[in-house]
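Down below are the structures I want you to see.
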Structure I
Amino acid sequence: MKKTITIFSIIAMTCLLTWTFVQSDSHEQHESAIDESQVILVAYKWNGEPYQISLADLNAAIAELPIYRQQNYKTQADKAEYLEELLEERLKIHRAIDDGFDKLPEHLKKLEDYTNQLMVEKLTEMEVDAKVSYTNDDLMAHYQANLSEYIEDEKVRAICITLDDEDLANETLDAIIAGKDIAEMAKELSEAEKLANGPGTNPDDPGNTYYFTKSASPRWAEFIEAVFQQEVGDMTDTVFEIDVSDETFYLIFRKEEHQPERQKEFEEVRRDVERTVERTKKRERINAWVTEISDRGKLKTYPENIPEPPQPEESESEESQQ
């Protein structure tokens, strides 16, 4: 069949200008009064059949784009640009149908699989999501029954100076013992860019390790254990030497705070509890639903008919016989 295309003399930009003019007249007519399906932006024929792209079609196509892409088509000029892309896509689809691509077996199989997937998703929404419910009592009951899952580990905070120069580390410790504040010393060393990459090297707050737990970093396990063993206010009386990833570091630190393990309150973990309860309820509903479907279909299974895979010795024997 001869493929022909005729674009009518309806210019997209002109239509968009008209539409913008109508929209701007907000004093006389509200935007909602515009029937976008009647605002024709493109009219064309393919193999003698007439087709149109309206303002409603254009806006619907843009609305289907990801949010970050929709932001690119806010202005009149941007929409006119996307209109060209939309028309080009439509023409390519016409050509593909002419060439029979819509009847390729592999395409039809993918279409069937996708359709089945959408149907199952919709059915699941109706039979599971819409039928799952829970109360505050359900949430509280789960929380009370699983208190051990909602415990906040003990944690500590320290002021730490991390260096990779042993001599500088000893000089720093001597200055602190002589009366220099460890936090001030950490700040001075940070400004001089002498701190090594390790605990307490945040340039915005030099020396502060912030709170950390015993499992914070396996690489710095020796340092972590040493801080946890200290009393609040205690400082190392010698330079603490530690090897991390084939590098040697020299640390001076003082324990600032220690927060013991504590039970989290219900309101702190409410969202976590709710997600867990919801998952449990959905799983229960799915199991009940599967049972309903199985009973309705008088399901029978025969797993014993699945053959055992051949053993390695049997496989070798069969190959040798062949």
Structure II
Amino acid sequence: MKPFAYTRPAEAADAVAEVAANPDAAYIGGGTNLVDHMKLGIAEPTSLVDVRDLLSHRVEKLPDGRIRVGAAVPNSDLAAHPEIREHYPVLSQALLAGASGQLRNAATTGGNLLQRTRCVYFQNRAMPCNKREPGTGCAAIEGYGRYNAVLGASEHCVATHPSDMAVALTALGAQVRVLGPSGERTIDLPGLHRLPGDTPQRDTILEHGDLITAVDLPRLPLAARSAYRKVRDRASYAFALVSVAAALRVVDGTVEDVRVAFGGLAHAPWRAHRAEEELRGGPATEEAFRDAARAELADAETGPGNAFKVPMAVNTLAATLRDLSTEETS
């Protein structure tokens, strides 16, 4: 690990100014992802700016009914919060599906959104990786591909986004609040994370110096009947091969409304707009759920070792919606 400076500014605006002025500076909150990358030599910041105590640790209800989650709220606290468990169970379940209890205690809401891929080639400096070193190539395309993307990939990168929480927030249509050198703004989910295109080194649309300060959850009654299902190689401490975040409302056997997002399939959490359109107004049946999933995955492109992801995604979405529709009618 190379030497670096460490500062703790008094205000969030001071932290933004400090990072924006130094292209090699980075924010640190929980550090559960960044410190690993510093040890591997993937990230080599010359300065770390600690923002954990500058950002809100609170989950609060806003006057309009939305829920604001401070960027410094630990993942474990957010998963256990009564408001989240009752009204947004998909988010609580997604958080509990990620990492270990110790890591969830340290990891923050803002940092979780900004996790970088766990692609084995990205994490191995001996291998070419356009995400780590643009222009060197993508070893994953013809290499070990079990975790590779099947939607939205490019000839430059087939990595997938690792966050479970981000998939749930994408299904919910959350908003990310950002403080940057030019002031505050909000970013809708999906919209924060990028597909790789020809600049796979950019995971999000954030500019250098931008700081996530909070996440706003919409007032969404539909979310009270929601779930997160994660398929992985082992029961814990593993990233998703395929995951589904879904919320469903069924009235008299008909899908009145539905929200769906996939994890493990793309460089960004994947909002399944096509599947949602297929489902709304139609029958809440196993066949309809499978047809909608197949429609969403019609453009999937598989590579060595990951063709199984397409039928797995169909099965996972169908099972998740079937369980939610059964709860609705029980």
Out of I, II, which has the highest value for Rg/Rh (Cα atoms, Kirkwood Rh), for residues 219-306 alone?
I
If FRET efficiency 1/(1 + (r/R0)^6) of positions 51 and 195 (r between Cβ atoms, R0 = 25 Å, to 0.05) computes to 0.00, which of I, II did it come from?
I
Tell me which of I, II gives 13.6 when you compute Kirkwood radius over Cα pairs in Å, for residues 139-202 alone.
II
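Say we calculate mean count of other Cβ atoms within 10 Å over residues 211-218 for every structure; which of I, II gives the highest result?
II
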Per mean count of other Cβ atoms within 10 Å over residues 43-50, the highest-valued of structures I, II:
II
Can you tell which of I, II yields 1.79 when Cα Rg over 2.2 N^0.38 Å is derived from it?
I
When helix-only ellipticity at 222 nm (-39500 (n - 2.57) for each DSSP H run of 4 or more, over all residues; to 500) is computed for each of I, II, which one produces -8000?
II
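Read-outs throughout are calculated quantities, based only on the coordinates presented, and are distinct from any laboratory measurement. Keep in mind it's a predicted model, so treat the numbers as computed, not measured. Cβ atoms are built from the backbone, for glycine too; each structure is taken alone.
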